[in-house]
Structure I
Amino acid sequence: MRIRTAALTDIGKIREENEDRFLRDDELRLYAVADGIGGLAGGAEAAEETVKQLAALTHGLPTGAAWDFPALIRAINEHVVIRGRAIDALFGIGTTLIVVRLYKRSMQVAHVGDSSCFIHRNGVFEKLTLDHTVENEMRALHGSGAADHLSARTRGALTRCVGQPKPPEADSLTRPLKSGDRILLCSDGITRFIQEPEIAAIVGRAPGPAEGMQEMIDLASKRGGYDNATGVLVFVDEV
C-alpha cells in the first residue's frame with residue numbers, strides 16, 4: 001500500500017488554548033483527531049490523554065488483523081476518567097475521538113462525539129460518521145421532526161464523549177479501500193465553518209494532503225477562526 005498523509009492543527013483567532021490533538025502514525029497507518037470539550041475544565045488534557053493512550057494501547061497489536069476499537073476506546077475512557085478526577089472531581093474532563101486505521105485492503109473507523117471522517121472516492125464525497133449529538137440521537141429514536149423544537153445550542157450538545165463516567169458506546173465500521181481514496185479526519189473547527197461541498201472540492205483537487213489540509217485550515221481561519229481547527233488527510237495512492 002502506498003499512501004501520503006498530512007496533519008495540521010490551528011488554534012484559531014479566538015480561543016486562548018488549542019484543545020485539539022491529533023495522532024499521525026504512518027508506520028501503524030493509524031490516525032486520529034481528538035477535540036477537547038471546551039465547556040469542561042481540562043479539554044486539552046482530555047484530548048492529550050486520549051491520543052497518548054491510543055498510541056500506547058495499540059503499540060504491539062497484530063498488524064495483520066482487525067482491532068477491537070470499541071474495547072480500545074473503553075480502555076482509553078478509563079484513563080481519561082481517572083485523569084479527570086484529578087483535574088475536576090465534580091465534572092471531570094472530556095473529548096471527542098475519531099480514529100482511522102488502514103490495514104491490508106481495508107480501513108477501520110471508530111468514533112465518539114462530533115469529530116468526523118469523510119472519504120472521497122471516484123468523485124463522490126461521503127461522510128462515514130454520524131455525530132453523537134442530541135439532535136441526531138432524538139431523530140434516530142423518534143423520527144425526522146423530533147428535534148425541531150430544540151435550540152441551536154441544545155441540538156449540537158454531545159451525547160457521548162471520551163471521559164464520561166459510563167464508558168461510551170463507540171460507533172465503528174470497516175470499509176474496503178481502493179486506490180485513489182482520500183480520507184479526511186477532522187474536528188468541528190473545520191466542519192462548522194466549511195460546508196461539505198466545499199470540503200469535497202478541496203479534498204478532490206488538492207495535489208497532496210499537505211496542500212489540502214492547509215487550504216482547509218486557512219479557510220476556517222478566514223471565516224473567523226472561532227474554534228481550534230484540526231485535521232488529518234490521507235491519500236491512498238495504491239492499495
Structure II
Amino acid sequence: MFAGISKILYPPSCLLCGAATSHGLCADCAAELPGNHCACTRCALPLFDTEQGMCGRCLKKAPVYDGAWSPFVYAQPIEWMIARLKFNARLRLANVLADLMLQRLPVPAAKPDCIMPVPLHNQRLRQRGFNQSVELAKPLARALNVPLDVSSCRRLRATPPQTGMSALQRRRNLRGAFDFQNRRCYRYVVLFDDVMTTGATLNELAGLLKRNGVQRVDVWSLARAQRNNKKQD
C-alpha cells in the first residue's frame with residue numbers, strides 16, 4: 001500500500017532530466033549516452049570514426065587478455081553516474097546501468113565458465129560497503145546463465161591510486177596484488193570492471209588467470225576511457 005502511495009506522490013522519473021519514466025533513464029537521455037561505437041577490436045579503446053581494427057598500442061604489443069567489450073565511452077553523463085554509484089552508494093544506478101549494458105550485450109561465440117568481477121581489497125570493501133563491479137555484473141551473469149564468481153580471486157594488497165602513474169609504474173604497483181586459485185578448473189573466464197582505463201589491472205589479472213590454467217580471458221567493462229585519460233585504473 002505504501003509503495004503504491006509513494007508512486008502516486010513521487011512518480012518514477014529520469015535520473016538525468018527528470019522526465020517521467022519507469023526505466024531509470026528516459027528514451028531521449030538513453031539515446032544520447034556516449035556509446036563506444038568505433039573501438040579497437042582487441043582492447044575496446046575508443047577510436048576515431050576513420051580508424052578500424054586494432055589500435056596502435058595493441059598492434060605494437062597485444063594485451064594478455066584475448067578480447068574486450070565496453071559499450072560506453074567514459075565521458076559524461078556515464079562518468080557522473082558511475083561516481084554516484086561508487087561514492088554515494090546509489091545502488092539503484094547499478095540496476096539502471098546494468099540494464100543499459102544488457103541492451104547492448106553481444107551474443108558471445110562461446111559461453112564463459114564464469115564472470116569474475118575485479119575484487120576490492122577488504123579495507124576498501126569495508127569502507128564502501130559493496131563492490132560496484134559485482135553489482136553491475138550480477139544481471140549479466142543471470143542473463144547469460146553463468147556463475148558470478150566473487151571468491152576465486154582475492155586482492156592481497158590495497159594498492160595506492162594509480163592516477164598520474166606511467167604504464168611501467170602501474171605494472172609495478174599491481175605486481176603481486178592479486179591471488180587466484182583455479183579450483184573449479186575454469187577454461188574461459190570473463191573479467192569484469194566498472195571502468196577500463198589503461199587496462200593495467202585487467203591485464204595483470206588476465207596473466208594471473210592464464211598462469212593458473214585458464215585458456216581464454218575476455219574483459220568486459222561498463223565504460224572505456226579515451227586516449228590520455230588520467231583517471232585511476
Across I, II, relative contact order in percent (Cα under 8 Å, 6 or more apart) reaches its greatest value in structure I
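Rank structures I, II by distance in nm of label points 7 Å out along Cα→Cβ at positions 22 and 38 and report only the one at the top, that is, the highest.
Working: I: 1.9; II: 3.9.
Top value of distance in nm of label points 7 Å out along Cα→Cβ at positions 22 and 38, among I, II, belongs to structure II.
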Taking distance in nm of label points 7 Å out along Cα→Cβ at positions 102 and 222 for each of I, II, the highest value is that of structure I
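If mean count of other Cβ atoms within 10 Å over residues 182-189 is computed to be 26.6, which of I, II is the source?
Values: I: 26.6; II: 16.0.
Label of the originating structure: I.
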Computing Rg/Rh (Cα atoms, Kirkwood Rh) for each of I, II, the value 0.95 comes from structure I
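Tell me which structure, out of I, II, gives 40, 28, 25 once Cα extents along the principal axes in Å, for residues 118-205 alone is calculated. Provide the component values of the computation, followed by the final result.
Values: I: 40, 28, 25; II: 38, 29, 21.
Clearly, the read-out refers to I.
Using distance in nm of label points 7 Å out along Cα→Cβ at positions 110 and 158 for the comparison, can you identify which of I, II gives the largest number?
Max of distance in nm of label points 7 Å out along Cα→Cβ at positions 110 and 158: II.
Values quoted throughout were computed directly from the atomic coordinates according to the rules given, and no laboratory measurement underlies them. Remember, it's a predicted structure, so these values are computed and weren't measured experimentally. Cβ atoms are built from the backbone, for glycine too; each structure is taken alone.
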